[in-house]
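S.K.: Structures are listed in the sections that come next.
Nothing in this text is a laboratory measurement; each read-out follows from the coordinates by a stated rule. Values in this document were obtained by computation on a predicted structure and should not be read as measured data.
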Structure I
Amino acid sequence: MDEESAAVVASRMSRQRRRDTEPEMLVRRELHRRGYRFRVDHPLPGMVRRRGDIVFTRAHLVVMIDGCFWHACPLHGTLPATRREWWEAKLAKNTERDRDTDARLTETGWDVLRFWEHEPFKDVADDIEAKYAEILG
């Protein structure tokens with residue numbers, strides 16, 4: 001890839017949203033409509049630079065809405081045609097970090113729910129509501 005193309009790709013990737021993505025917003029609006037209150041983009045306990053998309057602090061419940069590209073969805077994940085090896089390593093590291101985050105949260109008494117961005121937001125909200133009720137009764 002020439003320098004100009006690399007700069008265009010780098011610029012496009014740097015503009016990708018880290019928070020407040022459309023799937024996150026749809027789930028958050030639905031949960032709020034149902035009366036739930038939660039933290040957004042909240043720091044995770046004991047993990048510097050890791051954050052939960054939706055966090056119920058009282059229930060010790062963390063919800064992650066994972067993007068298909070960045071978290072290597074088995075159904076919709078793709079790899080760019082250029083710098084393929086670099087992207088394979090990058091996405092593998094992302095999924096490894098996801099598993100580490102889940103394990104560390106679970107070890108400290110938190111529940112973690114992960115959903116793919118393509119899952120219907122009302123179904124996601126139903127699953128979150130069920131887990132919340134299970135935890136707090």
Structure II
Amino acid sequence: MELGEVLRDRRKAAGRTIASVAVDAGLSVPYIANLENGRGNPTVSALDRLATALGAQLEVRIADEPPPPQPSVGADLVSGVDRVNELVATLAGTRSRATTRRHLIATLDSLALLLGRPPTPTDLTRLLDLLQLAT
């Protein structure tokens with residue numbers, strides 16, 4: 001995905017206009033519009049300000065290999081739990097079950113960051129209860 005597409009998609013997903021992002025980033029509307037349209041050569045500083053204005057974090061890497069994947073505590077926790085499979089089937093709706101399962105795992109991984117510890121089977125049960133109540 002190109003930089004312009006990433007910027008536009010993130011801005012639209014946030015329900016923001018180019019003008020509002022420009023104000024928050026301290027950049028001009030034409031500058032951001034050009035970047036979204038694949039034109040211009042942004043500085044790292046400008047990209048950092050744009051990322052911040054869009055609620056993101058800029059990462060700049062020069063590497064031969066991609067970074068190693070972070071271990072997923074959520075994936076281990078949901079593995080083999082029948083109730084997870086049942087709830088994923090219920091929640092999937094128009095999405096695929098695999099996508100819904102990935103979202104559930106990502107939620108558990110985020111929960112680990114909030115809790116400052118890996119979620120436990122009890123945490124998983126509580127999350128599943130909450131999701132079931134919401135459906």
Structure III
Amino acid sequence: MRRVTRNLLIAIGIVALALLALGALPSYLGTGEPYHLTVEPTDDEGPTVDVSNVTDRRYPYLAGALASDDGRSPGYQEGPFGVKEHFTHTPFDELDALQRRNREAVREDGRVRVVHDGRRLYVDVRRGSA
């Protein structure tokens with residue numbers, strides 16, 4: 001095998017391993033207190049986003065918060081140097097998606113008014129372990 005061909009194959013292998021690491025590694029990285037997507041009941045009137053049919057594949061944090069007893073999703077920790085956020089799904093992505101679905105349902109503080117099985121709720125992202 002020619003030296004140039006061998007070096008090219010080694011370089012391709014290194015790039016492939018680096019891409020695999022970027023896909024798997026970020027989910028294991030995390031620093032600081034976790035963020036949680038939270039849901040809390042409200043009687044506030046106005047437009048809402050219907051989340052009665054959301055799936056845990058598209059909205060894992062929202063589905064986790066709706067199914068939990070305390071209204072909090074599983075925790076999400078930011079990655080060091082801001083790299084993790086580009087490769088993983090975050091609660092911020094879900095809140096942003098809900099805000100884009102109906103801009104009228106977004107309050108001034110960023111919370112989103114949703115309806116789930118007839119219950120009106122606020123959805124927000126909060127930081128803290130307790």
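S.K.: For Rg and Dmax of the Cα atoms in Å, the calculated result is 16.5, 58, so let me know which of I, II, III that is.
M.R.: Attributed to the structure labelled I.
S.K.: If helix-only ellipticity at 222 nm (-39500 (n - 2.57) for each DSSP H run of 4 or more, over all residues; to 500) is computed to be -15500, which of I, II, III is the source?
M.R.: That value comes from structure I.
S.K.: On relative contact order in percent (Cα under 8 Å, 6 or more apart), which of the structures labelled I, II, III is highest?
M.R.: Largest value of relative contact order in percent (Cα under 8 Å, 6 or more apart): III.
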